[in-house]
Structures are given as structure tokens and as C-alpha cells.
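**Q** These notes open a run of structures that come right after.
What follows draws every value from the coordinates through simple rules; no lab data is involved. Predicted model, so just to flag it, every value in this text is computed and none were measured. Cβ atoms are built from the backbone, for glycine too; each structure is taken alone.
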Structure P
């Protein structure tokens with residue numbers, strides 16, 4: 001029986017503006033990978049990252065936080081970088097050792113301009129990245145508007161991987177454009193696989209054309 005040959009360890013930098021949700025995203029990743037028994041909360045001061053007294057007091061990253069976990073037999077090290085303008089140099093220095101990056105930003109054309117310098121640096125260094133658009137449940141901004149604004153900041157062609165499912169003003173789940181599957185959100189639990197809503201079929205087909 002063929003067995004999986006593990007690859008070497010990978011280093012991923014989590015970057016983005018102050019308060020975009022980088023440390024919270026790291027908590028979710030570590031919890032889903034089984035590295036932690038519970039997901040910490042920045043407000044409660046019990047996260048893996050931002051655990052220094054200064055970070056706890058200021059409720060923000062003041063240095064790069066490092067966390068390592070395994071996923072599907074591969075080792076991943078995540079660098080949770082500061083988002084404050086005063087500490088941005090430390091973020092750019094740490095990008096030099098990253099194999100890839102997760103760029104965390106908030107939705108809205110005005111908000112995404114905060115990642116302009118980060119995308120330019122990643123493009124110059126040739127580092128692959130995923131853009132994680134956070135807090136989409138707190139805005140009525142259409143994901144396409146945010147996507148188009150982000151595309152205007154980089155020469156690399158961007159593609160949507162997921163589109164949100166809206167029910168009125170609420171986001172109840174998402175459609176994965178690659179697998180063509182839909183999922184319904186469950187608070188604190190894995191999402192449920194559901195049928196793609198009829199209202200989202202046309203948009204799903206349209207966005208898949210860009211993959």
C-alpha cells in the first residue's frame with residue numbers, strides 16, 4: 001500500500017492591518033488542526049499568540065508570534081505578525097523567511113487599501129499568498145466589490161475560492177467554487193454540507209469561469 005511521503009516543514013506568515021483578525025485566525029487554524037483543545041479569544045487574553053504581558057495589556061500583537069502544528073502529516077509553522085504601523089518593518093522582515101502568506105483584510109474597497117504595501121512586498125519577493133477576507137458577516141459590502149478592489153492592487157491574477165451565501169442581511173454559509181459544494185455555518189462546530197441554493201447557482205457558475 002502506497003504511503004504519503006511527508007514534505008518538509010512549511011512556514012506561513014499571517015499578515016494584515018491592525019485589528020483585521022490575524023491572531024483570531026491563527027487560533028482557529030490551531031484549533032481545527034488539533035493543536036489546541038479550545039479556541040482562545042483576544043478579548044479574554046487566552047490566545048496562543050499575543051501572550052506577552054505587553055501584548056495582553058495593549059490587546060494587540062507587539063512582536064511576531066510563532067506556532068507550529070501538523071496537518072495531514074505535514075508540519076506547518078505560522079508567523080502571526082504585528083499589524084500596527086509602528087511595527088510594520090518587523091512584518092516585512094519576517095516575510096523573507098516565509099514560504100507563503102495569508103493576507104487578512106476587511107471587506108470594502110476603502111478597507112483593502114491598507115494591504116497595498118504588503119501585496120507589493122509579496123509580489124516583489126515572489127511569495128505566494130492567500131487573501132482571507134475577514135468580517136464579511138459585519139458588512140453589506142458585496143464580496144465582488146472587495147475582490148475587484150484587491151485585484152487593482154496587484155498584477156497577479158486573483159481568483160475567488162469561496163462566495164458567501166446570504167439570507168437577507170445574514171451570511172448563513174458559503175459555496176466552495178472548486179469542489180462546487182455548499183456549506184452552512186454552525187457556531188463553534190464544523191459547517192454542514194448542504195445543497196447549493198438555487199439563488200446561488202448562477203453566481204457560482206459565473207465565478208467558476210474565472211478559475
Structure Q
């Protein structure tokens with residue numbers, strides 16, 4: 001996650017230097033708009049990722065509850081998605097020659113990443129109701145021990161039964177929109193804000209760039 005933020009920061013630094021030398025007002029405005037949009041997306045993505053991370057279990061007792069609440073397939077799905085995202089290296093750019101295409105491609109990629117992280121957060125949130133249900137049930141046995149109604153041994157046996165018999169929920173990542181859908185979404189935004197330029201890369205160009213990552 002830090003790598004994405006750092007790379008966007010470097011891109012913006014290079015963009016400032018590049019835009020100061022750009023004499024064409026339309027190009028300068030387009031560079032500025034793409035850079036600002038990329039920065040906004042990066043901030044939103046970071047916030048979404050941190051929200052998902054904050055909801056995940058932090059200690060072994062919580063991990064046990066989550067594994068009981070979610071199917072094994074669901075646990076693997078969430079773990080793999082977070083691992084893949086945290087290991088992703090946002091592509092660097094030549095800071096001396098930042099172009100509209102450079103920023104356009106990276107904005108497209110950032111939007112894809114943002115949608116992926118939104119999907120991760122949705123999965124984590126879907127797990128919260130069963131996690132809360134199990135946590136509440138286990139807490140009830142702790143209360144019974146405190147009140148002297150059952151022994152610690154009986155409480156532990158009851159807890160293990162709850163964990164073993166709970167019908168776990170299956171969790172799947174949402175289906176991501178197609179590249180065409182994302183491209184059209186961003187294009188419509190550009191048309192609405194009147195910053196679209198004829199020299200913006202096509203979807204085919206964008207997908208060709210993505211294939212090089």
C-alpha cells in the first residue's frame with residue numbers, strides 16, 4: 001500500500017515540473033486534472049484498504065472465531081486478495097517525461113485497484129454478522145463462569161461446540177467490471193468535466209499497456 005502512495009507522490013512531483021514547461025493550455029489542464037484525479041483515487045484506495053485491514057482479526061482468539069464464521073474457501077479468498085494487493089508494485093514512470101498517456105494509464109489502473117479493494121472491504125463486512133454472533137455466544141459462557149453457574153471446563157467445552165457446529169458462510173469477491181466498463185466510466189467523467197482530449201489513449205492502447213505490467 002505504501003508503494004502505491006509513494007509512486008503517486010513521485011508522479012505528481014514530476015507532473016508539476018512537466019506542467020510548468022507545457023505551453024499548450026489544454027494539455028496543461030489535462031495533465032493537472034489527471035494528476036489530481038490520480039491523487040484522489042490513491043487517497044480513497046488507501047482509506048478503503050485501511051478500513052478493511054482494521055476489521056480483520058488481530059489475535060489468535062479472533063482468528064479462531066473468523067475461521068468458524070467463514071468457510072475455508074472464504075478465508076482463502078480474503079487472505080489471497082489482501083496478500084495479492086499488498087504485494088502489488090504500482091508501475092513507476094519516467095519523471096522527466098510524464099505525458100497525458102502516462103497519467104491516463106495509471107489512472108485507469110488505480111481505478112481498477114480501487115474497485116478491487118472495495119470488493120475486499122465488502123467481503124470483510126459480509127463476515128462481520130456471523131463473527132459477531134459467535135463472539136456473543138462465546139461471551140455468554142464467560143459470563144456464566146463469572147457468575148459461578150458453570151465451571152471454566154464446561155464453558156470451554158461449550159465454546160468448542162459452538163465453534164465446531166456453527167454453519168459458516170461462504171464469501172466470494174464481487175465480479176469486477178470489464179475494462180470497457182471502467183474505461184467508459186472514466187471517459188464519461190472526463191466528458192462531464194470537459195477535460196477530455198482527442199489524444200487520450202484508446203481502450204486498446206490502455207489494455208496493451210496493462211499487459212506489460
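**Q** For which of the structures P, Q does the calculation of FRET efficiency 1/(1 + (r/R0)^6) of positions 67 and 187 (r between Cβ atoms, R0 = 25 Å, to 0.05) return 0.55?
**A** P
**Q** Follow-up. If you work out relative contact order in percent (Cα under 8 Å, 6 or more apart) for P, Q, which one comes out largest?
**A** Q
**Q** P, Q: which one has helix-only ellipticity at 222 nm (-39500 (n - 2.57) for each DSSP H run of 4 or more, over all residues; to 500), as calculated, at -26000?
**A** Comparing all candidates, it corresponds to Q.
**Q** The value 81, 30, 29 for Cα extents along the principal axes in Å was derived from one model only; which of P, Q is it?
**A** That value comes from structure Q.
**Q** Say we calculate FRET efficiency 1/(1 + (r/R0)^6) of positions 75 and 123 (r between Cβ atoms, R0 = 30 Å, to 0.05) for every structure; which of P, Q gives the highest result?
**A** Answer by largest value of FRET efficiency 1/(1 + (r/R0)^6) of positions 75 and 123 (r between Cβ atoms, R0 = 30 Å, to 0.05): Q.
**Q** For volume of the Cα convex hull per residue in Å³, for residues 107-154 alone, which structure out of P, Q has the highest calculated value?
**A** Once volume of the Cα convex hull per residue in Å³, for residues 107-154 alone is tallied for P, Q, the winner is Q.
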